[in-house]
Structure I
Amino acid sequence: MSATTPETRLWDLMRGTLVTRALGIAADLGIADALAEGPRPVADLAREAGANGDALHRILRALASDGVFAEVSPGVFGNTSASALLRTGRGWRDFAHLFGGVWHRASGELAAETGVPTFPRAFGSEFWTWLSAHPDERAAFDRAMIEGVERRLERLAAVEWRGDETIVDVGGGNGSLVVALLERHPRLRGVIFDLPETNRDEAALGERCTFVAGSFFERVPRGDAYILGTILHDWPDDEAAAILRTIRAAAPDHARLLVLDSVVPAGNDPNGAKWLDLLMLVLFAGRERNEEQWRDLFEGTGWQPVRIEDGLIEAVCR
């Protein structure tokens, strides 16, 4: 196999904005669901989705060239293992909706002159305020966050649990992570702490888990262990440090903190966190951090990091 030419590498990167938008369109039209029973003519798909047949054919043909959907015969498309991830019930469909929709528009405003988030300029308010005013988008965001639960559980498997602890998932969304963790550890108890507008099914939390509404800039419940699952990367250093101090104010001295976030490596090897870092800049002026930046962040917050590895940072009370 010949090596990728410099020209091809640049082309594949430059067309990325079109790929992202095309995925968002396919997700919003429910194409993967429509193909669940097998390949179908694009004319049928377009009629059901209320789309233009020619435009939809061109979108699906382009995606199929990258292995998302397959044109099994002229004008007839089917799912692939990649496009099947866009079916209802998978967080990938909601990720595609967000990346191809509001995040796509905000990313188009990315610039290097100021270092401030571009989402407020594009949408008239900062991201979290906008999200709370758009319940459907809030629900899509919460569903998308479910997609990383298995990876987060794998990281938490490296933690030694005493067995009778109360776990507080700070910014825990719909509670999917804690519910799954409690299934593996039947003596643990859980608290999901998040904003009141979080999309959730409290009846599904079970008897050992409760939801508490509030802001992690003001207070958090008392617990034995605290989880911050992809929360701190949403915030600049000052706000992220304030979250850590709020948790420390509630935490007993024996408590520990588990941060599930990336640790950006040095060097030029491909790493998704380096691209996610740009999305954090666009949306909130947040950031992905390397090990030195994580250590600097913890200084003065009342927490001492004892483990820093990609995906899991563990800290104890100073």
Structure II
Amino acid sequence: MGAGAENRRPWRGGEQGSRGMADDVKQVRVAVIGVGHLGQHHARIYAELPGVELAAVVDLSEARRREVGARLQVPAFEDYRSLLGAVDAVSVVVPTFAHHEVASAFLTRGSDVMVEKPMCRTLAEAEDLVVAARRNGRILQVGHSERYNAAVQLLGQQVRDPRFIEVHRIGPFPGRGTDVDVVLDLMIHDIDIVLTLVKSPVTGVSAVGVPVVSERADVANARLEFASGCVANITASRISGNRLRKIRVFQRDSVFVLDYANQELCLFRQEVREGSAPSRLHRVELPVTRVEPLRQELTDFVSSVRTRQTPQVSGEAGRDAMAVAARIIECL
């Protein structure tokens, strides 16, 4: 692959890597590897964040990298290896099959890494990235952006002892992302959320999936059983006519209903009535201040790069979600 750049802003490659970054450096120099459908938004947000310099974008598509580079006035490269050792941090937003190769290269050359979900194709690759980050003293964050959804964060503060969780994440066929099945493409989001809510070991997994328009499962349902007694039923589909992204959490005397897309959360709580009148559920709308989850996620990443503190969605958290996803895929 060629290593040339279409320069828009002066390129200062190699001036400083993360290892030599002094405490008084005000800007974090970040590159985005892959500026397709999602990566372009990583680049846009980095260009807007205070204290961040979007140093470069990389994409195999000449048209794509030129367009994004020109729009954001940054150098555009074809080969990610042109940036090894030259930036403080990167977002890896390439197809899943290349996550391990690209993330490993930057981790071993001194850059912190935010790798989009799914973390890798396999659990072994995910574990290897965690080890590489630990060995090289690097920050590794995984792009489970739903964790930064304001309604999800409020739900995490409210849930105490979940007994049953029901999740639906369905939508029309997107025409992309079929290099992995629907478990790694969509369900992985909800696996991660469920694990953060239940906080108990998974003791049983059963699942069914069907390939419809691709060679891999396009619709799947998984049942997770936890040591705490909680059961989660997760459905994901990328071939449905309507779009639905909801999670329902049942615990004693109350039910939480969360709409991911609208960042809305309501609570149905048991209302005890006087005398012999039967109790009923009382609906309470919980106030949520909507945010852009991806912006919150990248802000967290940059903060971790600066402070060396563990991000909210660490490499270990991404690996744990991958471990459950692997068990589901085995069932398929």
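Thinking of I, II, which structure, once Rg and Dmax of the Cα atoms in Å, for residues 131-290 alone is computed, gives back 17.9, 66? Clearly, the read-out refers to II. Assign the value 0.40, calculated as FRET efficiency 1/(1 + (r/R0)^6) of positions 59 and 267 (r between Cβ atoms, R0 = 41 Å, to 0.05), to the correct structure from I, II. For FRET efficiency 1/(1 + (r/R0)^6) of positions 59 and 267 (r between Cβ atoms, R0 = 41 Å, to 0.05), the value 0.40 is produced by structure II. Among candidates I, II, the computation of Rg and Dmax of the Cα atoms in Å that gave 21.2, 79 used structure II.
When semi-axes √(5λ) of the Cα gyration tensor in Å, for residues 43-226 alone is computed for each of I, II, the one that comes out at 37, 23, 15 is I. Here distance in nm of label points 7 Å out along Cα→Cβ at positions 35 and 299 was derived from just one of the structures I, II, and that gives 2.4; the source is II.
Given a computed value of 22, 51, 22, 4 for P(r) over Cα pairs in 10 Å bins from 0, in percent, for residues 203-250 alone, which structure among I, II does it belong to?
The read-out was computed on structure I.
With relative contact order in percent (Cα under 8 Å, 6 or more apart) computed per structure, which member of I, II shows the largest figure? Before the final figure, lay out the partial values.
Working: I: 13; II: 17.
Once relative contact order in percent (Cα under 8 Å, 6 or more apart) is worked out for each structure, II has the highest.
In this comparison of I, II, the computed figure -9000 for helix-only ellipticity at 222 nm (-39500 (n - 2.57) for each DSSP H run of 4 or more, over all residues; to 500) is attributed to II.
Read the figures in this text as sums done on the coordinates, not as results from a lab. Just so it is clear, the structure is predicted and the values come from calculations on it, not from any experiment. Cβ atoms are built from the backbone, for glycine too; each structure is taken alone.
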